[in-house]
Structure 1
């Protein structure tokens, strides 16, 4: 009997040790993701807690979390296994902020961006008026409709989870579809599509002569070591050589940054070199948030930093639905947290399709757009300047000049200059579960 008790104790000790080593540290991230996601979808996109938990939070380990919504305080508190509590709070103008571990309150006063959402008396995409009925004789509309419909139809082998598709040809919407419960006013989280927006903000700074792609010695912490040689182009190309691990299945640099850190702009800035700049391509959300901090350093005040993204880019091209959330320290989370309607995401794609020109005004230099779509050294032609590319032929039936903003769970803005096309797709499944090659091939094939 004593041996049985002893063995049982040892087994329980092993189980407890395994839990302490593997599961317990993850709980802060689980409860952090849960509270942040539910709060953002509820208070930004007006989606019910139950819907978000069933759909957007249907990812590994999220079943460990239970959440409570406080409508009056516009907050969500989540607990993982009932023992790790995290709280997320909505603040008008800057979205939902995830409070640091063990924090329960946040300052009532905070800075928020000044916005100009004046509607322009122009037809979409340059205003909010309806487009003229336009019929293109070279478009097979029946074939196009089938291509779009196919993106929503699940099969025995594919669960596509598409929420919206928008096809723009020669600045005209030629197809638009939403799944049940969504429409043209629905707000979608772009996840890493935000990285392309951050790049565009830097492009505006470059056009104004404030920065250049060859700038180096970018942060004071780097002045006394080899990191001073890292250029702005290296950072945009994800080719800085800095240490970084981006794996959402475990505790690592990116999950700790998004769900633990209070100042996301500093996380990669303190990393050391593990490779050689321009020879060590490594996708990093930390790099993008570090760039958000770099943008902040170009202004005398935090208010100017907050305003600039909207006044010089987002509101200027009429993306009035867009909201970029900040972290606890007030930095835009340029890696991951940009929200907009499908039509407004398409406007961003059109800005790049037209080489940075918006209805006659040059917002970003054409040279910046060219840089954005030039393959990064070491990426096998799949990555440029905070945009994904098809230069290496990853999608064999799609033109090589296609480039795109990509986000977690299958958010896409595809830009295809040779076909004069911008195509937006939002959903909960990404390539290869959602077959991008077939999707684009069928749409392109409907246009002669």
Structure 2
């Protein structure tokens, strides 16, 4: 099947490459010529495990272009996978979606199913249908479908090829049949529903996961006060199949391109319709506060950070990605710098993106040991495997004063027995064995 994909960010590029791997004839469209040139050489412009390899394996079935008219004119199916960033009021910015919709309307030369894969507010598919049909240049049949993505950065290829479910939101049976044909070789459960339900499934799913994260973080904060251990608590909770163990890891909050944006967008939509989602609003507030948990802990050890050398382990919002969006490092490092701290930061893939924000203010290190050498304080913001697998005695060996504040609970408390380290994590007892 001839498929065009608008946008080559996480959603668009991963979707296009995975469809090409299933023998579809795919054309990915982007306005950035530099990105197009990179991708045409088989180089992914984003860091995503397995994506570059799949691009090379599928090179005979995928092309990249800035010529949207050529891509859209003869396509059987067009996927819209452009960004819907957050506006200042929390609502979703749909300008990129409408721009692509206008380009599609002026380019179509045959009947086509237009699939909105971008995360959009409930009712957007209906509005896009009206918009496109009003701007069509030729007499063709257009079917609009909602097909939300459920991929996570760092596992996007696996999440697409082996999705937990494929949601197909349509109003006409013809569109459902075509999309089921598109996904016939994907080994995932497929559900057909109406468009508004499909749009809501995406938001309801993401926001429920965000709720779980904020809930467990509040429980973790209480555990610290009453002497309980959050890891034992969540293990005990997880034995209940109704609760499960996923997304019950305590830490310093969620980040990335989805949860922060989607919780705010659904909250805004409810308010716009004279409703209030109190649980979602609470999840947002808890998450914002949780990002500062380590700085608050640090104040127990230092009145201010002036002149201190502070090691930062992890800059990205999660391991397996170079994405900095809503990363805790982005709100904590400015506080440390403003207070006069000297920052030494390590991250295996996020440094180049961070240099765009702080090109000279931070010392970027190639190794963990380099980052923690001479440090008075260490913050762990991202649970990279390199951090989780390090020898904790390195903190004692290399740091000036080994105070480790772990926002991701990377280590077991037992690992710190008989070492001269203060280890302060989330929802667990502070470890201060034999510290002098």
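Taken together, the values in this text are just the output of simple stated rules run on the coordinates, not laboratory data. Treat the numbers as computed from the prediction; the structure is a model and nothing was measured. Cβ atoms are built from the backbone, for glycine too; each structure is taken alone.
Per-structure values
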{"quantity": "Relative contact order in percent (Cα under 8 Å, 6 or more apart) from the coordinates reads 18; which among 1, 2", "calculated": "1"}
{"quantity": "Origin of the derived value 16, 45, 31, 8, 0 (P(r) over Cα pairs in 10 Å bins from 0, in percent, for residues 106-201 alone; candidates 1, 2)", "calculated": "2"}
{"quantity": "Label whose coordinates, when P(r) over Cα pairs in 10 Å bins from 0, in percent is calculated, return 4, 20, 30, 27, 13, 4, 2, 1, 0 (choices 1, 2)", "calculated": "1"}
{"quantity": "Identity of the structure behind 15.0 (criterion: Kirkwood radius over Cα pairs in Å, for residues 242-313 alone, calculated), options 1, 2", "calculated": "2"}
{"quantity": "Which of 1, 2 leads on FRET efficiency 1/(1 + (r/R0)^6) of positions 250 and 362 (r between Cβ atoms, R0 = 35 Å, to 0.05), largest value", "calculated": "2"}
{"quantity": "With distance in nm of label points 7 Å out along Cα→Cβ at positions 114 and 394 derived as 5.2, matching label from 1, 2", "calculated": "2"}
{"quantity": "Which entry (1, 2) yields the derived value -8500 for helix-only ellipticity at 222 nm (-39500 (n - 2.57) for each DSSP H run of 4 or more, over all residues; to 500)", "calculated": "1"}
{"quantity": "Label whose coordinates, when distance in nm of label points 7 Å out along Cα→Cβ at positions 42 and 146 is calculated, return 4.0 (choices 1, 2)", "calculated": "2"}
